[in-house]
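Have a look at these structures, which come just after this line.
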Structure P
Amino acid sequence: MNLPYMEIEDYPSNNNSGAIMQRLTDGLGYRYYWATEGLTAEELNYTADNDSRSIRKTLEHIHSLASSVKSFSEGKVIQRGPSTEVLSFAELREETLLNLKGASKNFSTMSDETLYSLKVKFKRGERSSEFEMWHIVNGQISDAIYHVGQVVYNRRAAGNPVDPGMNVFMGRNRF
């Protein structure tokens with residue numbers, strides 16, 4: 001299967017709020033793709049020190065964030081709580097990229113009114129909460145970008161830096 005985000009596709013056809021959310025999600029997807037491309041089992045277990053997450057644990061967290069972004073883009077409730085699902089690295093990477101691509105596609109067709117009417121809805125057990133859409137930007141999307149940076153840093157420290165041709169400004173690698 002060809003995974004999305006080896007490069008960022010062409011610009012959206014408009015510049016409304018949905019298109020901006022689409023491009024923000026695509027930028028995250030591109031960074032994630034290249035941050036995780038070619039990681040080895042040894043690197044997945046790498047931690048900078050005893051107090052930090054392993055690369056694998058960080059990727060599991062990013063997966064959760066990407067799933068939340070997709071759920072938000074579908075108007076669904078985000079279920080909180082520990083995950084019992086254990087995925088292989090390949091499955092984790094694929095699901096994360098597909099969740100981001102799905103969210104991007106959903107955002108691409110949203111009008112300003114539709115996007116602004118969406119709420120970030122959480123449910124944990126019997127408790128639920130709801131927030132304005134802005135929280136998905138400063139929450140899950142920004143947090144995922146932050147953690148992708150940690151993956152890049154840690155894989156470099158583990159001896160396997162990302163492809164030097166990666167060009168986040170252009171969204172395409174210099175091959």
Structure Q
Amino acid sequence: MEEFKRLSRDLIAHGAIIDYYQDTIRVPNGNIAKWDFIQHKGAAAVVPVDDEGRLIMVKQYRNALERYTLEIPAGGLQTAKEPTLDAAVRELEEETGYKAEHVELLISIYTTVAFCNEKIDIYLATGLTPGKQHLDEDEYVQVGAYTVEELTKMIFAGEIQDSKTVAAIMAYKDKYVR
């Protein structure tokens with residue numbers, strides 16, 4: 001395998017969620033390239049499944065897409081060292097109001113490997129009990145329950161395009177739905 005060498009990493013902008021860097025890289029043929037790099041603390045997400053086998057989903061406005069999206073509950077880590085299990089349990093209750101009796105790792109993904117290191121650990125939550133949402137001041141979330149079949153149709157119809165949600169639903173379907 002040919003070698004790439006980072007010569008420098010310069011912070012261009014520090015944000016609330018991400019830091020944007022420009023890397024100077026020596027590529028295998030000796031040329032020098034400038035590459036963008038987005039550093040992210042990481043995130044956790046959860047596939048909550050109720051006693052009827054329906055997935056609890058959240059609908060919320062996403063500024064980057066300028067529209068509402070249907071997603072699994074998720075959120076960024078409070079610190080880079082926060083256990084993703086803790087974050088998943090927190091986000092489940094904050095966004096949906098549900099608490100889970102059992103939570104296990106389903107799948108881990110990197111969202112955009114070309115320029116970002118965001119990793120999301122996605123958990124499966126079962127044994128749900130309803131409670132009260134604890135939304136952040138800027139969060140407006142609608143909660144709904146859907147069958148795997150409904151969600152799969154939405155994915156292939158292009159109605160669900162969020163990568164963590166698509167990966168989570170398909171992983172859950174492959175592992176648990178027969």
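Listing for the model above:
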item: Among P, Q, structure where Cα extents along the principal axes in Å as derived comes to 58, 37, 31; result: Q
item: Given 2.6 for distance in nm of label points 7 Å out along Cα→Cβ at positions 10 and 66, calculated: source structure among P, Q; result: P
item: Read-out helix-only ellipticity at 222 nm (-39500 (n - 2.57) for each DSSP H run of 4 or more, over all residues; to 500), computed value -6500, structure in P, Q; result: Q
item: Relative contact order in percent (Cα under 8 Å, 6 or more apart) from the coordinates reads 33; which among P, Q; result: P
item: Read-out FRET efficiency 1/(1 + (r/R0)^6) of positions 42 and 122 (r between Cβ atoms, R0 = 25 Å, to 0.05), computed value 1.00, structure in P, Q; result: Q
item: For FRET efficiency 1/(1 + (r/R0)^6) of positions 34 and 58 (r between Cβ atoms, R0 = 41 Å, to 0.05) computed as 1.00, the structure of P, Q it came from; result: P
item: Computed 2.9 for distance in nm of label points 7 Å out along Cα→Cβ at positions 82 and 114 - originating structure among P, Q; result: Q
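Readers should treat all values here as calculations from the given coordinates under stated rules, not as data from a laboratory. All values reported here derive from a predicted model rather than from experimental measurement. Cβ atoms are built from the backbone, for glycine too; each structure is taken alone.
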